[in-house]
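Structures for review follow.
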Structure P
Amino acid sequence: MTAAASRSRRSSGSAPSLPFQAAAVVAGALALAVASRFAVPIGPVPITLQTYALFVVAGVFGGRLGLFAVLAWLAAAALGAPVLADGAGGWRAVTGHTAGFLAGMVAAAWVCGRGAEKAKGWLALTALFAAGHAIVLAVGWAGLASFMGPKPAFTVGILPFLPGAAIKSLAAALTVGLVKR
C-alpha cells in the first residue's frame, strides 16, 4: 500500500477496532453504574448523575456504542448487579417505578449519540442533551403515570428534575467538548 493510500484510509474514518468498541461499552456501562451511586432520594425516582454520564458516554462514543453501553448497564442490572440508584439491581428494579426513565435512557443514548457525531460546539451539544433529557423525562413520566396517574407522576417525576436536567445538559456538553479536543 502506498503512503498516500494509507493516509487516505486512516482519514476516511474507518471504524474503531473491536477491542476498542468492547472497551468503550464496558467503560460506558461502568460510568453509568458509578453515576448511579450519586443519588438523592426524593420519592419513587431519585435524582442521580445517570443522565450526565449517559450524555457524556453517548457524546464521546457516538450513538451505537452509547446505546450498547446503556443496554449492557441495564442487562447487568436485570441480572442482579447493584448498578442502579441506591445499589439496586434485579428484575424488579428494572421494571418498577423507574422503568420508563431507564427506557428513555436507551432512546436518548441513540438519539444524542448520533446527534453528537454531527454537533458543532458546546451550545449545540447543550441543546441536544436538553432534548435527550426531554426524551428521558417524557418516557419516564409515561411509565410512572401507569403506577400513580399522570398528574402525580408529573409532580414527583418531572418537576423536581428540570433544574438538574438543565445543569447536567450543560455540564455534559462541556465535558464532551473537552474530551473531544
Structure Q
Amino acid sequence: MGSMAEPLKREFIQKFGLAKWRMHVRAIDDFWTGIQRRIDQLKMDPHRLRIYQDGIPICGRELEIVREVSRLGSKNHQIVLELIEKGAHLEGTEDPKLLVEEYRFVKELTGMSDPEKKKQALEQARPLRARLLVKRDRFVAKRIHETLQPNETGLLFSGIEHRIDKYLPRNIKVSFLIYRLPFKSLRPSV
C-alpha cells in the first residue's frame, strides 16, 4: 500500500504497542528469510522464471515500483529484485483500476479515528471487499495464463487472503512454497 505503510504502522502500534510491533517485524523478517531459503533450494533457472507480484499493476513502470518498494525495506520486493537481477522476468500482474479501488478503501479506513465506526465500516464493506478480492484473483490468474510460456516457471508472490490458484487453468501446475494458513492439505496441481 506504499504511502499507507506509515499510517498502518501507527495504527498497529497504537492498538497493540511498540513491543508487539517489533515482534511482528521480526516475524515478517523470519518469514521472508524462509521464503528466500525455499526459493534458493528450488534452484530455478532465473532466465526461465517469470515473476508475478501481488500489488504490481500493469503500467510500464513495474521494475521502478519494485526498486522503490525494495529501497523502502520490503524484504518481499528485495527478493523479487534479486531474482530480476539474476535474469528473471517481472510481469505486471494486477489491474490498476482494481488496485486503486483497494487503495481507496484502505485509505478511508486508516483515516477513521473512531474505532466503533471503523469496525462498522469494515463489517459493512466485507461483501464488497470479498468481491473485489475475487476480481483481483481472477485478473491475476488470467494474466498468468496469458503470459506464462510453456518452458517457464511462474513465481507468484501474493497475500494470504488471495486464492489465485482457484482460477488458474488446469494445465498450470501449482506448488506452494509455504503452506497456506490455516493449514490444510493441498492438491499438487490445479
Structure R
Amino acid sequence: MKYGRFTRILHTLIAVGILLELLSSLMMRTPRPGRVLTPVQAFGYDAHAWVGMAVFGLLALHWIVFVTGHAYKGMGHFFPWFSRVRLDAVVSDARELLRLQAGDPEQNDSLAGAIEGLGLLVASILGVTGVVLFFGIAENGAMSGAIRAVREFHEFWGPAMWTYLCIHAGAAMVHLGLGHRSILSVFRW
C-alpha cells in the first residue's frame, strides 16, 4: 500500500490521540458542582479535554483532505454506501471474511475502507460533541440541560470507539499473522 508521508503522519497522530482519549476516559470523572475529584480523576479529565481538542483539529484536517479530493483511493473507498459497485465489493470482502478467509489487503480492501470510514465518523461525532462540552461545561462542572444532553450523547458513542479500536487492531493482527506486512506501511514515516 502506498500512502503519502502526510497521510501516514496524520493517521499515526489520530491513532495515538484516540488511544490517549480512550485511556484518559478510564481514569477521569466529569466535574460537577460540589464533587471533589481526586488528582488522578482531575488529571484524566483535563488530559481528555485538551488531547480531545488536538484530536478534533487533526480530524478536521482529515476531513479537509477528504473534501479536497486527496483521500487515499478517494472518499468513496471510505464511504461506499451510495455506490452499487463499491457496496458489492464490500459485500464480497465480507463474504470472504465469513468463510474465514482474509485476502491480500492490497487487493481486497473494500470492507477495510468502509470500516475505516465508520471509525472516522464515530471519531468525528466524539470530536464535535467533545468540543461542545469543552466550551459548554463550566470549570466547576455546571452545565445546562442542552449540554447535559450532549454529554450523554458523547458518552453513548465512547463504547463504539472502543469497539472500532478492537476490530481495527484485531484485523491488523490477523493480517500480520497471515503474513500481510504491507498493512504496516501506514506507520512508516
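Couple of notes before you dig in:
- When distance in nm of label points 7 Å out along Cα→Cβ at positions 114 and 138 is calculated for each of structures P, Q, R, structure R comes out greatest.
- Answer label among P, Q, R for the case where distance in nm of label points 7 Å out along Cα→Cβ at positions 90 and 130, calculated from the coordinates, equals 2.4: R
- Of the structures P, Q, R, the one that 52, 38, 33 was derived from, the read-out being Cα extents along the principal axes in Å: Q
Every number here is computed from the coordinates shown, using simple stated rules; none is lab data. Being a predicted model, the structure only gives us computed values, none of them experimental. Cβ atoms are built from the backbone, for glycine too; each structure is taken alone.
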